[in-house]
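Scrolling down, you'll hit the structures one after another.
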Structure 1
Amino acid sequence: MTLVPYRNEPFTDFKLESNQQAMKEALERVKQQLGKTYPVVINGQKISTLKQGKSINPGDVDQLIGLVSQADVALAEQAITTAYATFQEWQHVSPDERASYLFRAAALMRRRKFDYCAWLVYEVGKNWAEADADVAEAIDFLEFYGREMHRLSGPQPLTPLEGEDNRLTYIPLGVGVVIPPWNFPLAIMAGMATAAIVSGNTVVLKPASTSPVIAAKFVELMEEVGLPPGVINFVPGSGAEIGDYIVDHRLTRFVSFTGSRDVGLRINERIAKTGEGQIWIKRLIAEMGGKDGIVVDESTNLEEAATAIVQSAFGFQGQKCSAGSRAIIHQAVYDEVVKLVEHKTKELCIGPADQNYGIGPVVDENAYNKILEYIEIGKTEGRLLAGGGAAEGNGYYIQPTVFADVSPTARVMQDEIFGPVLALCKADDFKQAIDIFNNTEYGLTGAVFSNNREHLEYARQRMHCGNLYFNRKCTGALVGVHPFGGFNMSGTDSKAGGRDYLLLFTQGKLVSEKY
């Protein structure tokens with residue numbers, strides 16, 4: 001198979017009237033499809049259940065996105081045993097053929113980009129640019145992982161030994177449980193699932209309860225491109241009812257999880273126990289969030305730094321594991337940066353995502369209540385500069401909120417809030433700023449704004465995070481360009497979108513023949 005070199009999918013320029021019109025038409029087209037019912041899918045069979053989950057528009061809680069059938073333990077068992085039976089054949093399908101399904105899916109997704117954007121707007125409240133970035137990243141994962149499987153299936157470099165033919169291959173693991181997050185409900189979900197299947201594994205996909213419809217649409221897409229039944233089995237359901245069951249199952253070979261620290265640690269603990277009849281050590285591929293920050297020294301362009309701080313903190317309402325929810329600022333420029341951040345934050349406009357406001361809703365009532373509780377905590381820990389409470393609208397709207405003069409050990413500097421809340425902290429010098437940055441249990445993304453080469457090199461060596469950016473925001477990793485994953489409680493440093501990611505879904509097999 002000859003492939004053109006990988007390139008990132010371009011973002012849509014919504015300043016162009018033609019793209020604005022295409023997006024409006026897609027929003028109307030998708031609006032006519034809202035409220036439908038989606039089944040469990042096992043071995044290609046569509047199974048409707050009496051118990052259904054509701055997906056609603058977080059920006060308009062009266063608008064139903066869809067009803068999704070909920071799997072029980074019996075259906076979870078069926079999904080895993082189906083995936084195991086399908087694996088017996090799927091593992092022997094050629095890597096090039098497996099990759100071809102990803103390339104076909106990428107082509108169709110590219111043609112329907114505005115429609116997928118519209119689903120993201122309605123189901124999780126992304127504005128147009130955030131939705132477009134999500135779809136572009138999904139396309140990137142499909143294109144990149146297809147090419148990666150092609151590369152890994154070719155001859156691997158080994159030290160030659162006279163008189164022997166030695167070959168290293170990467171073979172699949174088996175049945176994988178894929179548990180994606182709601183905040184990138186197309187990109188991360190598609191990346192996790194297709195990395196597993198292109199490597200030769202079969203998947204039990206349990207979508208996030210707040211974004212199951214976009215996952216159902218992806219499963220429909222993979223069926224449309226001809227992916228054999230049973231390779232992806234779609235089992236929406238409550239974590240309390242089926243989550244432990246599928247994670248604990250003796251036929252589960254690995255769990256690919258993106259979500260909260262607490263759930264990730266619970267999965268890690270459970271899979272460490274060997275079940276009766278289990279003949280392997282289960283593997284965990286986990287990304288569990290962060291408490292990310294931007295360090296600003298006295299030598300940098302303060303306007304650019306402030307812009308990056310606000311963008312990193314409030315893009316998609318701060319609901320990104322990479323969101324820059326802390327800024328650590330050198331005392332010499334602290335007051336000026338604080339004023340700039342305050343001004344830029346107050347300029348942000350809040351409203352419905354389908355109308356493309358800069359700030360939309362948070363994802364659901366639980367998130368809404370949790371974030372508002374943290375805002376009240378922040379009022380006792382810092383000086384409120386902007387926001388500070390709920391915003392108007394028939395949904396889960398919260399004002400972008402900024403606290404200044406926050407202690408490095410304050411809860412709003414330590415806890416992952418996952419909402420539009422930013423804490424600003426003063427540092428006496430650059431070394432202290434790096435120490436403050438490192439003083440969390442997480443280690444996912446970070447950024448430094450500096451024109452001092454010594455400072456940048458110091459940060460390169462001393463800042464403990466998986467993705468570190470100089471003189472740019474700490475969000476917006478690109479597949480193939482910025483392999484993504486972090487340290488400590490941020491997960492297993494899985495490096496999604498990197499050249500070693502598929503290795504996590506495979507095992508190496510060396511065959512040596514003497515002649």
Structure 2
Amino acid sequence: MAKLVSSSLFIFLYIISRFMSILGKLNPWNSSLPYEILSVEFAGRFRIDSWATTAASTDFGGIVHETPAGVLYPSSIDDIINLVRFSYNSPYPFPVAARGHGHSVRGQATAKDGVVVEMGALRGEGKIRVSWSESLGYFADVGGHDLWVDVLHACHAHGVSPASWTDYLHLTVGGTLSNAGISGQMFRYGPQISNVLELDIITGKGEFITCSKDMNSELFFGVLGGLGQFGIITRARIVLEKAPTRVKWVRMLYDDFSKFTRDQEHLISIHGLNYLEGFLMMNHTSPNNWRSSFFSLSDQSKIASLFTQHGLLYCLEVVKHYDDRTGSTVDQELKDLLKDLSFVPGMTFKKDASYFEFLNRVRGEELEPQENGLWEATHPWLNLFVPKSRILDFNSAVFQNIILKHKTSGPMLVYPTIRKMWDEKMSAVIPEEDTFYCVGLLYSGGMNGWKDLDEVNEEILRFCDKDDEEGSKIKQYLPHYRSREDWMKHFGKKWNTFQENKAKFDPKMILSPGQTIFNSLY
């Protein structure tokens with residue numbers, strides 16, 4: 001009997017010690033999280049082990065490492081609501097960050113000593129619904145956690161498709177709408193944030209709010225391009241159009257930047273094309289890169305002859321959609337659109353592809369950099385919106401000088417879009433001029449090589465700030481600043497509204513701390 005009592009006491013004490021050990025990991029003295037979080041309904045989907053917290057501590061950029069105290073793998077929207085409410089009502093509110101596909105480059109989806117919500121855990125929980133109404137036409141209700149590639153598949157099954165995309169489709173809906181969502185369709189359809197009809201949002205108070213242009217409009221416009229500061233997007237209603245089946249895909253080479261930009265601006269001013277982007281080609285890099293292996297070996301040999309005369313070339317890339325109905329006329333229509341352009345004679349390259357193949361072109365090339373270790377490298381990307389009035393000087397100072405001098409590699413995008421396709425009421429910030437250029441410097445470095453590339457970025461940003469007058473300011477896209485003053489400068493006349501929205505929808509500053517807007521590093 002004594003042995004039985006002794007054995008039972010040992011088991012009891014062991015259980016108590018294990019329980020106290022778990023509490024110790026979450027008590028206020030060892031963690032920023034209160035131990036009461038264990039009693040919340042979602043506790044079974046909440047993890048504090050090093051595997052989970054380490055995986056949520058960094059992103060695609062590989063530069064910033066901020067370890068959260070815990071990670072939530074939600075099984076429903078209610079889990080996220082309960083988490084945010086728990087933090088909001090706590091005597092010591094903790095930060096919460098929604099992580100989509102982890103494709104930010106400066107730790108924007110991290111939450112040091114807080115909780116990261118892995119939105120991907122919801123994939124498959126809700127269905128992407130395609131609908132039609134007489135007033136709206138076709139539209140899709142999609143989860144903020146859904147990947148755009150899954151949206152494409154679901155919509156394509158109904159013969160429809162979103163009109164505006166990002167170049168890479170394996171990003172979440174909530175992630176791109178929190179920034180803007182840009183690509184070569186913008187000149188015609190606007191950014192992704194201009195193609196949203198309605199949103200469901202979890203605010204920093206843990207409120208669940210449906211909003212649109214006409215309903216809770218402050219939240220609607222604030223969240224679009226709002227960098228995750230006012231709420232977590234759980235559903236978006238997206239505008240759809242009839243989907244094409246195939247595309248004519250053309251690239252043309254230029255050795256003169258003035259002709260290159262003049263032709264781009266001409267093409268976005270007329271109707272006919274569905275996509276337009278431009279990019280740099282340098283003699284120390286391959287004509288193909290991880291974004292697309294468009295050029296054949298014979299094409300690359302032909303291009304190499306131009307590099308003997310020019311160290312830097314510019315490539316204009318355009319696409320025209322077609323289907324069975326327009327297949328017999330698309331070639332002539334495309335010829336008419338391109339006939340008066342000033343590209344280097346004989347330097348035109350064409351491809352016929354399926355609509356999906358074109359849209360998914362970056363993913364299709366993703367295996368090669370993974371095999372070569374580039375996907376695990378650092379990515380100190382710099383994305384800018386450059387007003388038309390400054391693009392020629394930008395070419396001289398940045399492309400022809402800084403970029404070539406440092407022999408940086410990776411895709412270097414430069415293409416124009418139109419201001420009127422953006423809604424001024426949204427939080428996204430763009431230059432004041434009617435036409436501005438999207439510049440994406442998408443280079444990769446080794447695990448420590450990003451520091452050298454960051455110095456290149458700083459040199460470029462110093463040029464951007466030089467002689468910067470009202471109306472011609474260069475703005476960062478996917479911005480990263482370390483001080484409140486720099487954020488105020490970035491948002492300019494939108495800052496007061498941005499600050500008021502923060503006070504209204506996230507007064508305890510719980511959401512998206514990784515942006516360092518209201519918790520600046522200095």
Exercise. Given a value of 18.2, 63 for Rg and Dmax of the Cα atoms in Å, for residues 257-488 alone, point me to the structure among 1, 2 it was derived from.
Key: 1
Quiz prompt | With helix-only ellipticity at 222 nm (-39500 (n - 2.57) for each DSSP H run of 4 or more, over all residues; to 500) derived as -8500, matching label from 1, 2 | solution = 2
Quiz prompt | If mean count of other Cβ atoms within 10 Å over residues 217-224 is computed and equals 18.8, the structure in 1, 2 | solution = 1
Quiz item: Among the shown structures 1, 2, from which was the value 62, 24, 20 of Cα extents along the principal axes in Å, for residues 97-176 alone calculated?
Solution: 1
Quiz item: Which one of 1, 2 has distance in nm of label points 7 Å out along Cα→Cβ at positions 193 and 497, as calculated from the coordinates, equal to 1.0?
Solution: 2
Self-check item: Identity of the structure behind 1.6 (criterion: distance in nm of label points 7 Å out along Cα→Cβ at positions 113 and 129, calculated), options 1, 2
Solution: 1
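Read the figures in this text as sums done on the coordinates, not as results from a lab. Quick caveat, the model's predicted, so the values are computed rather than measured. Cβ atoms are built from the backbone, for glycine too; each structure is taken alone.
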